[in-house]
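Please treat every number below as a calculation from the coordinates, not as lab data. On a predicted model such as this, the values are computed, not experimentally measured, just so you know. Cβ atoms are built from the backbone, for glycine too; each structure is taken alone.
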Structure 1
Amino acid sequence: MKKHPLKYPIPIGKKTLDSLTFREYATAGDLLAFDEVGPTRQTIHLIANLTGTDTAVIERLHVADFRAADRIATELIKPESDEKNVPVS
């Protein structure tokens, strides 16, 4: 798991989200994010899928944190990442 600390934590009720934790790998289901309309909405859904975070929370990310999360998500779905971090069942 890759933990990304947020530069701008998000208050959620009495708690604060101060990091996003990405899975080590992407799944075919994660790629369904690209069925969403618009590139930003696609990215929001992809980040939400890869971190297990609700899309409404991802939408609240500061743009600096959003772009950093986008870079991590993009790395996870690159073709050369297909053979890395393969889950063992």
Structure 2
Amino acid sequence: MQFTEQVVRFRDYMPTADREEFLRLVDRIAAEPEGADSHLAYTDDTVTRAAWEDRVMIHYVVTIEFVVVIEVDIHDPSRGFNVV
């Protein structure tokens, strides 16, 4: 599992509860990157997938050797988080 610099920076500043959700989701993706609880993020792309848990959504790319997390979103307008 690898992360882009933007994802790492965001992960480091996430509130604890969101970071825990993020890490659970990362573990789930690592166990089964193309599992039934994920989907293709774009119709013209067969490697970029998306998965979510509660308020946290992750876009990631599945390659032969790695899963690369490229984007993290938190959707919680009550706290001012929409898309990061």
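A compact table of results
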| quantity | calculated |
| --- | --- |
| Highest-scoring label, criterion being FRET efficiency 1/(1 + (r/R0)^6) of positions 5 and 29 (r between Cβ atoms, R0 = 25 Å, to 0.05), among 1, 2 | 2 |
| Value 24, calculated as percent of Cα pairs over 21 Å apart, assigned to which of 1, 2 | 2 |
